[in-house]
Structure I
Amino acid sequence: MVSNAIAESETPRYSLEQAADMALDNNPDMNIMQARIEQARASVGEALASFYPQIKTSLSYQYSNNPAQAFAMLISERRLNFTGIDFNHPGGVEDFRPQVTATYSLFRGGQDYYAKQAAELGVETSELEKSATRNRLLNNVTAAYYGELAAIAAHKVSQRSIEAVQGELKQAKIRFDAGTELKSDLLSLEVQLAEAKEAEIQSANVIEMAQNMLKILLGLSINEKFAINEKPENNLPRNPTNFNDLLNQALSNHPELKAAEKRVAIVEKQLAAAKGAYLPRANAYVNYGADSKNMNYSGNNDNVTAGVTVEMDIFSGFATSEKIKKTEYELTAAKESTRQTRLQIENQLKTAQLKLQEALSRAEVSAIAVQAAEEALRLVNEQRQAGVVTVTRYIEAEVARDKANTRQINARFDALRAEADLKQAIGFWQ
């Protein structure tokens, strides 16, 4: 027992703020979202590549005894000699050509421009999605933290109930031995003690489950040491303001809604890029290479080709029109998704507001009920000691006191959790 106490004292205890900071630094979801932001930034770089020249090198080898092909290779190699040539049977000719080719896109109907804009919007969307993930994580950590605090408080109530019933049972046994206590009253107290112990076992199990959930949110393994500060905040949250004010804040700040709007903008850029396929495409190119019958390079055999190509699709098997149609439907879906997100935020906000108002009202009522139940139990206990009331009345008062304490605990932490839900619904955590 001493070693366990020392181990527990050595385990650092975290406040809610410290637990939240650990979750933000260590939770896998946050690392995943950061990786997606970096992926989106890489996509911007990929889109920008279309605005730079494309340079590549190659090496080709040809062998031919086709007269037209053979004479073309001889001319390219600068070694055509008309002396003794049979134009119909030039023989086999080999040609090695190392070359460098550079191309530059002059115009692609705006496809590259819109693709770059869509990629930039993708970075903004990923950052907003990370903010939304951050809000959800903070809300979950807060709920798990208060859930463990509520379980700890309930466990203390169960332990106090056990101590009270055990004390009463001890006195009842003395009175029973003296012949002033009924056997049935003694048995009733033993039943009450068993029920109190069962409640204590359940609450202890709830503490462990809540702590395991909190560890997962913090990115810790189940076996790692972790403990929370068991001194909860004394102040209850304030009653929420007008719903319309809260809604305006949510519509202005909520990252999920902003991300949905960005996705609409992305699809709009993709649609513009798809329509650009109907326009001509122009590319400039330059090619430098040298032809020889072997791999020996010579400046006398080099040649340069430069030019501009303009092309336009006349018929692509309806591929362009179908891609445009597909993107238009994607745009419709993105707009409806944005509308759905807004409706969900409104519902989430209203639900959180009502839950917070309800929990605050319950906390106020339960505080009065606890005082009354404590006083009732004190009076009944005095009457019990004087032999005025039966053990049944004592048990009823004890149960009423425990229920009142439990309701107060639940109302208090429900209010704190509802405040966290409200912050997530607004989309803004400090």
Structure II
Amino acid sequence: MRVFLLSLGLATGMVAALPAMTWAQAAGPLRIEITEGVIEPLPVAVPDFVAESPAAAKLAAELSRVVAADLTGTGLFREIPREAFISRIESFGAPVQFADWKAINAQALVTGAVSASGGQITVKFRLYDVFAGNEMGSGLQFQGTEAGWRRMAHKVADVVYARITGEGGYFDSRVVHVAEQGGKADRKKRLAIMDYDGANVQYLTDSASIVLAPRFSPTGDRILFTSYESGFPRIYVLDVASVGRRELPIPPGEMAFSPRFGPDGRTVVFSLTQGGNTDLWAMDVTGSGARRLTNAPSIETAPSFSPDGSRIVFESDRSGTQQLYVMPASGGEPQRISFGQGRYGTPVWSPRGDLVAFTKQNNGRFHIGVMRLDGSEERLLTASFLDESPTWAPNGRVIMFTRETQGAGGESSLYSVDISGRNLKRVATAGAASDPAWSPLQP
């Protein structure tokens, strides 16, 4: 077996005919493929990883459970219960008894082993196509600190997901969001960061002032956000590792909000209100080179760059209602792309570059939707009293967003949904949460 070693510095649109995900086995290697069929989750077995040292016994079981949770959480996989297992994986190097796994209809099998020493752990794993009776690709090995064991589990799941679906994974990523506490009349807000599945929560600011709309840099090491600390909305840049922050230089008394990084990690685009008019501006993240991108007697906000940095999608009421527009990143004449009934806002360009996610309000309901860049193939993925603030997973397959319940005691939560509109589910958070922003995959 060829083993690759990765050392980790780990610390503590679509229309109704949008293809569904199904799995196919008989025609060739095990693979979840894009078809027109109804989704049928692929049965996968993830036995407890083998503990190759006494100190690894507890971690071995926990690692395998996180891997299984990552895969089944996509809606594309179905875990076979451990009580159904006929075989037991007691040695990572022992031959796999494929007949025993076929008997319980496992299509894929993930085996692994963990060793621990001096606060460091090594995780190795293999993925098998059970019915073909062979290993899918070469095994991999990860090394890191014991405190970072969940990251290694996510990395294992990312590889399994990628080999079976042919798409990049998204499990080894984080989400920054606004953690909320208290009633609507006196709600406290602070920035928090967590693993994509809600684990390892860390608070980045206190609740002394209102914070809004955090956004990751392309490398995931910095966060832009809006704060009312001065009494006016101002933009701050926060370093994730040190939690140090600084304010972007906006003239006193002017309101700046809705910032987002460009794909170069240096450019920041944002909304600036001057004299009662709100336009889009851009500047270097150092605060130099401020330049105006729009100049219209309307409100332009919620900008988002295309992955190649050449264009910006944003919302504007220049037509008389809130709609979506695309323009060159340097400014220029915008082209409207939303033409359905209702109002459109908070557009976010997909990492793949092919879709824009958005919030839509129509007939008293809010929706998260996706459309092509020319406005075609609009598809609404959700509907509720209030859905807003979509953000893309790193692979462009899943969208996370805010959902708020109705009434005086209404509370915000984070939800995710596949771009097919399937697998809608609530994301685990320590309390009320809003304004999610998904990071890229961690290095």
Structure III
Amino acid sequence: MQNNLALRMRPKTIDQVIGQQHLVGQGKIIRRMVEANMLSSMILYGPPGIGKTSIASAIAGTTKYAFRTFNATTDSKKRLQEIAEEAKFSGGLVLLLDEIHRLDKTKQDFLLPLLENGNISMIGATTENPFFSVTPAIRSRVQIFELEPLSNEDVKKAISTALSDKERGFDFEVKLDDKALDFIATATNGDLRSAFNSLDLAVMSTQADQDGSRHISLDIVENSLQRSYITMDKDGDGHYDVLSALQKSIRGSDVNASLHYAARLIEAGDLPSLARRLTVIAYEDIGLANPEAQIHTVTALEAAKQIGFPEARILIANVVIDLALSPKSNSAYEAMDKAIADLHKSGNLPIPRHLRDGHYAGSKELGNAQDYKYPHAYPEKWVKQQYLPDKLVGKNYFQPNETGKYERALGANKDRIDKLSQ
């Protein structure tokens, strides 16, 4: 039985790696290690399907070393011992250690001397941040590199390569419609393994035409992935309509509608757009009424990007519910827009002399920083002095809302300072 497309397209040299040019591009660290034949053990971390196994395979292929794989969860210590024995006599071996964050203590203890003697160049792969999930003993013996998510263009390039490479791809002609290509790249959310598997299923389940070629339309790909192009088209109106409806539903505190539109984006596999929009909502619509929701949002979405779908939906559900039911305020957003509007009208007005930098030679002669009053030197950590440029004195940009305890406290402090300033 023929290997699946993802396995067939696994790169054999560094030049065949898709994406990750910050590591394998010309003059970059992993390429330099390979070209100098000075491999050191490393850990590669990032979301699934973005090139961890590919880079390990490419390193082995470029250096002509044997390539072996080991799964920390499912493979036994005996398997690791067999690989170590092989490494003694092979003159060098590249070992891909998958799910390295799950390596138990007995396997760790056996592995550590192998990392020291240099017979094995270990490439650990994990979706978890190794600074938190991998033991210090291993971390201290390896280089750690973070992989970047693949763009839609990276995925399209890989698919186009698979269609044109008759040796590794398909040994017959495949005609893939442009919309079908866009759909695969978008729906698989930067997971190249998933993209190859989706294409493979679509092609191999399609009947050949009379000339032996296979025509893959959007309908075929939609049916293969059991998803709709309507919610996947990142450049189409429908996509932006869903994002808009999500933000307006959260702004309107309708938690059910918010979850509905978030679900549509989750089913579309569009984590980057969803994460970006939710972050904007946290600061634009919830704002100072509930700053803790912003911290929660940013932390949860960073974790969601690390673990990817389907598990990321759990974190997103928490964020969406929190934002929808939080008190709302756009006072900070409006205050900044007012300040920017005045800047456009007035230009860069002269900064009051006492606020200017007084550290460089000659600043005193110019009168800079003279008569500046240091607020910390005063009892209430406040002292009356001018901060705005002359033309803007009296401007009042920030108008606090009363929707949250935190913003009410900010408003009360502003009122106190305003009275003292009079």
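A few notes on this one:
- With respect to Kirkwood radius over Cα pairs in Å, the largest value across structures I, II, III is given by I.
- helix-only ellipticity at 222 nm (-39500 (n - 2.57) for each DSSP H run of 4 or more, over all residues; to 500) derived as -3000 - corresponding label from I, II, III: II
Values quoted throughout were computed directly from the atomic coordinates according to the rules given, and no laboratory measurement underlies them. Keep in mind that this is a model prediction, so the values were computed, not measured.
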